[in-house]
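Pasting the structures here.
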Structure I
Amino acid sequence: MSDGAGPCPTVPAGEPVRVADLVAGLSRLADLGFGLPSGTALRGCALATRLARATGAGDAEVRATYYTALLHHVGCVGWATESAAVFGENLTVNRAAAVTDLASTAAIVRTFLPGATASLRPLARARATASGVLHLRGWGDGFVATACEVACASAGRLHLPRAVQDALLHVFDLWAPPRGAVVPGGSAIPLAARIARLAGIAVLFDELGGPEVAMQALERRSGGMLDPDLVTVFRGHRDALLPEEPIGVEGVLALEPHPYAVTDEPAAVARLYGELADLVSPKLTGHAAGVARLATAAGVALGLPDADVRDLEVAGWLADVGVVAVSNAVWDAPGRLDVDAWEQVRLHPYHASRIVAASPTLARLAPAVARHHEHLDGSGYPFGLTARHLTTVERVLAVAVAYRTALEPRPHRPAASPDGAAERITGRARCGQLDADAVRAVLEVAGHAHPARIAVPLPAGLSVREAEVLGLLARGLSNAAIAEALVISRRTAEHHVQHAYAKIGVSTRAAATLFAVKHDLLGPR
């Protein structure tokens, strides 16, 4: 099997890498998943870190602020399906929420609801507005709980300090919460969370209209959404906090307080971001894990160098992170996509490559990530490359993605059986789209059957039934559907869900999904 363009660059094995390098680089995932301009998280982190120092905060508090701001929006992808269910779209909804004073009922009616439905046609917009009014409270509570729990869990997976995890759990809390709310308000909200929230708003409005517009937005939210004392500090240091020049990953790395957080497992960080992207839709649950495992095992079966096998694992986790940049209205559309929707789908490998390219450590894997839907005969996307441009690693990754995708349901087709998936990629090899050697390797390691699972102790004291329930829940099944699948009553299914949530310490489907994927509880498709 020809390497075409030469060897794929290598992610070092066992060498310490700054966590900030990876998280700052991959922060575009949070930007795109929230519908914000690329680089928003980096600017927010820089502003938040400077503001924390301007308040006289100690080194530990500045460090907590730095990472809280970087991860501020990372959990928002977990509520994409629910946002689309209520409003018909998710990215427009997120952008509307970002510019709305959420402590003001008038602003929610005047700004959020019109903005959340702005991309829809008139009849659909009227229906979505009515749905939004009816479900607004539940949607908002679910969004906040999900975004905070997923971000907190992500910080834990990155082994960041407990202060970062606690701040992320409260990063969307209001300074003045509604009467009767059980969430903390005022100074009970961690300082890092208060600063990160202010910084995110300031950066967004600065991009929309400049420093004066940003200051006006903060003033309107002072005492409602935001800590008024922090708004005062910002006012006194505005010009220094909002410099005109853009800041990139290197600039953000230069601001990281000592001691630096490091990891010798870049693949573990890539795994987290792949799993976060899969939260966009229950139909994608386990996708990144399946691709990474198939690609890595196929690389071993082909006898590729260890460096290439490591590249396949990392690229497998990250191949489809670009799905966050495409609306759920596209991913969940029934039937075949129209031309405009298909163009959005064709761009998701490009978005994935831009996310990966921003990390100094991972940047050299961006070409492999960008090419995971390219074909040897030039019929793939987004670039229409041919065999001579595609490396062995890229060919294996493309086959792993194709096989895994065939096993997953889509709105326009059911999931294929393992034999059906094998027939599909074998046919594509015969017609010259996929590399025949890569197809044989992927099919060899896939096995065409699900081997018996090895009995191992379940995490968090889960029972076998609770683990089954979590796996089904992670795949998007409702309590009623879980009951039907397991042949139990709906009430029993609800009890199992609540008991499982209590044991693993979460309250949202998205956080439970991350737990299920991490601990391999999905079971066979």
Structure II
Amino acid sequence: MKYPIGIQSFAQIREDHYTYVDKTALIYQLVSTGKIYFLSRPRRFGKSLLVSTLKNYFLGKKELFKGLAIEKLETEWKEYPVFHIDFNGSNFTVPGTLEDILEGTIKGWEREYGKSQDYTDIGKRFAYVLKQAHEQSGRRCVVLIDEYDKPILDVLDTGIKGEQEETLLEERNREVLKGFYSVFKAADDDLQFVLLTGVTKFSQVSVFSGFNQPADISMDIRYEALCGITQEELEHYFAGPISDMADREGISKQEMTGLLKRQYDGYHFSEKMTDVYNPFSLLNAFASGSIRDYWFRSGTPSYLIRLLAHTDENLDELTGKYYDPQEFIDYKANVEKPLPMIYQSGYLTIKDYDRDFGTFLLDFPNNEVKKGFVALIASDYLKPRQEMGSWVRNVVLSLRRGELEKLNKLFTSFLADIPYTMRRKQDERERERYFHYTFYLIFRLVSVYTVYTEKEQSEGRVDCIVETPDYVYIFEFKLNGTADEALKQIEEKGYARPYASDRRLIYKIGASFSSQTGTIDDWKVQG
């Protein structure tokens, strides 16, 4: 099989016989039932391929769709004037870049369809081009804009000034895009179909306020699987590669499917809760024959780190909670709330839907994202001097082998390695919050095993439980307390009771964390 890794051209995929997961039935439904759409999906999730597929469809290239579902659905195959803008590949931190791209693009279209001497405004010039294309071809126009939000995301919260040094480049780019997109209101009679794709949906007070509101299909149950790969598609198109990987690893096909699911599945984009795999990671895994962290390593979410750096919310206070959709759908650039950006960027996803309240549970989609994102956040939050990757591996090995003394030394050395400025907190509440968040991040980092943090039980909430194939570790930490107090709480609250009949060896670990030294000063174990 040939895997289209990094190939976003539908024509190339079809002409060169790469594997294509047929989404054309959904695409036909999309173009047949609406006009102006917006779709938000994480990066490298197939948005550009979707745009390319639509472009070829509206150009009437019937031969490229031979054998696909749409071949039987479409009977006319009309050719429309198509206007495609792709903001990928440009660096918008340089002032004037956005204006140069739009100017060059409009000039190219004006050379083809004609230029009005009455307009200098970029939006009005585009509206004139659309009108001319409509009149000359006899058919309304199709506009496809890929990664519409990149000119804003690149400069979001950077403080970079525009060319005139009077306004932030973030504000300048937002206003330019707002003016450009206003064309969709003025040219409504000349438009057949419009699709904007991006990572983030900015609030209506920004770029979307200049034109007729698009139908946001980002959480539409009909189009949940428009991008990405479903479980059914995985088993239909990739049964062979799954078997090959299973044979190489010496495990069953079912076991390999489970490994792939835990690593790359877990995305849900509506209350329908259809499982969607990350296509970039999945295709890379099949091509290399190895399960690794492909998507997360393909790019650093620098804009998220910038947002999280000055927000008062910690990751543990955001995950594993139910939210009203309005709390995570629209990103409002004037409000320092990172949740919408984290969700829309693909680092959190829907894990459950409460029909009674209409709320959604948000948490990490899969192991790849959880491990990568928590490591990134932990590195930025704690700023340890030692390399975290090797430390995590040593902790996991200690847990696997039941080496409690080594585990104590690893925790003590790591915590002592955090700069004093990071743990210096002014009041008791902040010291307590720092203490809990530190251990939340640490245990999330080592969650190659089953890890429960702040787990609710009948008698109370246990700090952390780690389950390995041979051991169960029950941790209780005390801030400026004693290990004996921690062990006493484990006993009195009966935290070990659910494991009474478990065949694994149970270890109860009490530890005291000192806010003065910033590390563990008392550690005791009961077997």
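The table below gives the values:
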quantity: Which entry (I, II) yields the derived value 11 for relative contact order in percent (Cα under 8 Å, 6 or more apart); calculated: II
quantity: Distance in nm of label points 7 Å out along Cα→Cβ at positions 76 and 244 derived as 2.8 - corresponding label from I, II; calculated: I
quantity: Origin of the derived value 34, 14, 9 (semi-axes √(5λ) of the Cα gyration tensor in Å, for residues 44-131 alone; candidates I, II); calculated: I
quantity: Which entry (I, II) yields the derived value 28.0 for mean projected area of the Cα convex hull in nm²; calculated: II
quantity: Structure from which -12500 was derived, helix-only ellipticity at 222 nm (-39500 (n - 2.57) for each DSSP H run of 4 or more, over all residues; to 500), options I, II; calculated: II
quantity: For mean count of other Cβ atoms within 10 Å over residues 60-67 computed as 13.9, the structure of I, II it came from; calculated: II
quantity: Entry that produces 21.8 once mean count of other Cβ atoms within 10 Å over residues 180-187 is calculated, selected from I, II; calculated: II
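No value in this document is a laboratory result; all are computed from the given coordinates. These numbers come from a predicted model, not from an experiment. Cβ atoms are built from the backbone, for glycine too; each structure is taken alone.
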